[in-house]
Structure 1
Amino acid sequence: MATLRDLKRQIGSVKNIAKVTEALQTVSAVKFRKAEARVKKARPYADNIEEMMRDVASKASSKSPLLVGREVKTVAVASITADRGLAGGFNAQILRRTIRFREEQNAELKQVASGRKSVSFFKFRGIELEEVFTGVSDSPTYEKARELGQALTKLFEEEEADEVYLIFNRFESALTQKPVVKRLIPVAPEEDENDDENHEEDSGSYMEYVPDAETVLKRLVPRYVETMAWQAMLESAAGEHGARMTAMKSATDNANDLAKNLTLQMNKARQAQITSEISEIAAGAEALSAG
């Protein structure tokens with residue numbers, strides 16, 4: 001049974017942990033509000049860019065691989081996680097989704113990692129990394145998103161990959177981040193059961209490019225990929241801070257509850273000790289009076 005000294009030491013340790021987690025919660029809350037504002041401002045622009053590119057891909061007559069693709073022999077996938085932990089299941093759900101995505105592919109795979117957590121995860125499992133991007137998850141910049149976008153576009157243009165995918169956490173709320181798998185290149189919408197109907201509806205559409213389709217698309221698609229990478233980083237940053245804030249709040253609450261339980265145990269132990277001492281004194285006094 002734990003002594004009073006042990007219980008006091010445990011209570012002190014738990015309270016110190018509660019102070020640390022509460023401080024982390026406060027810091028994450030401030031960062032979360034800023035990240036949430038950024039992602040909400042950027043989301044309409046990214047959605048419009050994506051819609052425009054899908055529309056161009058579905059209506060354009062160009063046979064550029066950037067639009068219609070080519071035979072899939074190699075698939076590149078970029079996974080975006082955080083650089084730090086203490087964020088609940090935020091990183092784990094992206095890594096699990098990536099592994100499941102890799103298992104579903106019937107082609108050679110090239111892995112790109114953004115975030116120290118994903119880098120360490122893949123290296124530990126012996127998965128070779130084509131590109132690594134770290135130190136940006138906390139507060140991403142467009143320059144870093146451009147580097148990621150250019151690296152992914154380069155893999156396709158140099159025919160090292162025939163399809164390029166991005167896996168990241170889409171921010172929904174501080175409590176919810178949804179893993180998303182997005183195909184970046186080729187830009188053409190992935191086939192679904194309504195493709196034939198859509199093709200018939202769009203068959204009469206015509207789009208003219210100046211100076212020509214190939215030139216326009218070669219300039220437009222890389223910008224599109226950069227924008228999608230930028231939006232994914234913003235979504236991931238907001239989700240990371242929200243998840244860490246939630247996890248730290250839960251940790252603080254649990255630490256405070258544990259401190260209360262330990263204090264209750266200590267009070268009971270002290271009361272038992274005092275009762276035992278009083279009983280011993282009473283027994284001694286009774287023995288003296290009887291003598």
Structure 2
Amino acid sequence: MSKIIVILGPTATGKTDVSINLAKKLNAEIINADSTQVYKEPLIATAKITEEEKENIPHHLFDIVSLNDDYTLFDYQKDGRKILNDLIKQNKNIIIVGGSGLYIKALLYNYNLEETNIKKIDYSKYTNEELKSMADKIDENNNIHINNRHRLERYITFYNQTGNKIIKTDEINTKVYDFTLIGLRTNREELYDRINKRVDKMLDNGLLEEAKKLYSKNYKNFSNIIGYRELEKYFKNEITLEDAISLIKRNSRRYAKRQFTWFNNQMKDIKWFNVNYDNFDITLNEIYDYLKI
């Protein structure tokens with residue numbers, strides 16, 4: 001019988017390293033649950049796993065669409081469940097890894113979606129508070145958390161383009177598969193330091209050059225990626241490079257905070273592990289003990 005293990009948590013907590021080690025131990029295949037890593041073009045900005053780092057472990061739903069393509073939550077759910085069901089039929093163990101909570105929710109829970117021709121709208125100029133106010137005007141009982149920005153945007157867009165409201169039901173929290181949720185976390189000071197250092201490393205590895213090349217091609221989803229969004233303002237001479245780098249770090253930290261809040265509010269049965277970055281094997285062994293493997 002297949003084991004399905006989900007590795008989730010805020011950005012920069014070490015999810016990729018855990019997924020590779022678990023996959024090797026369980027002879028498992030890995031499914032991506034990060035909304036930015038479905039794109040082919042970004043490499044450095046999304047901290048995408050390299051071919052060498054994959055260690056010949058099969059990876060699914062990485063590098064599948066272009067930044068010019070529209071890839072919806074419905075598309076991910078449809079593609080992900082097909083892969084998941086195929087692997088289960090083969091009695092394969094499966095590791096799902098990523099920080100996009102809504103992807104995980106759509107893949108593994110009874111999250112009913114319909115294929116629509118909804119056009120994507122850029123809400124980057126609005127704060128979470130403004131988006132929440134817009135959603136409340138549609139229905140004050142919408143129950144969408146103020147930090148669930150993705151869902152607020154989708155809720156508002158769906159209503160404006162269809163005239164219908166997305167209704168939340170208790171069925172959303174019903175599991176479609178049998179799986180175990182493993183969460184990675186650390187204290188805020190440690191996490192923010194790791195994020196800042198990771199941005200510095202991305203810049204050393206060529207983030208600026210990568211962003212400049214992709215910006216020149218005018219990809220429509222370019223500004224949806226943290227790192228590109230801020231550098232775009234630099235390319236337009238709206239801010240200095242130093243300011244752009246500061247914004248990348250700030251927005252990455254804010255994103256990590258939103259991720260952690262979302263997981264805590266939306267997924268109640270996560271087993272959280274405080275990562276020991278000085279001795280990562282300690283964390284791995286704690287996870288192995290919990291999973292009894």
Could you figure out which one of 1, 2 the value 2.4 for distance in nm of label points 7 Å out along Cα→Cβ at positions 48 and 72 was computed from? 2
Here mean projected area of the Cα convex hull in nm² was calculated and came to 15.4; which of the structures 1, 2 was it taken from? 2
Computing helix-only ellipticity at 222 nm (-39500 (n - 2.57) for each DSSP H run of 4 or more, over all residues; to 500) for each of 1, 2, the value -23000 comes from structure 1
Computing FRET efficiency 1/(1 + (r/R0)^6) of positions 56 and 112 (r between Cβ atoms, R0 = 25 Å, to 0.05) for each of 1, 2, the value 0.10 comes from structure 2
Value 24.6, calculated as mean count of other Cβ atoms within 10 Å over residues 8-15 from one of 1, 2, is from structure 2
If you rank structures 1, 2 by relative contact order in percent (Cα under 8 Å, 6 or more apart), the highest one is 1
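Bear in mind that the values in this text are calculations on the coordinates, not laboratory data. This one's a predicted model, so the numbers in the text were calculated from it and none came from an experiment. Cβ atoms are built from the backbone, for glycine too; each structure is taken alone.
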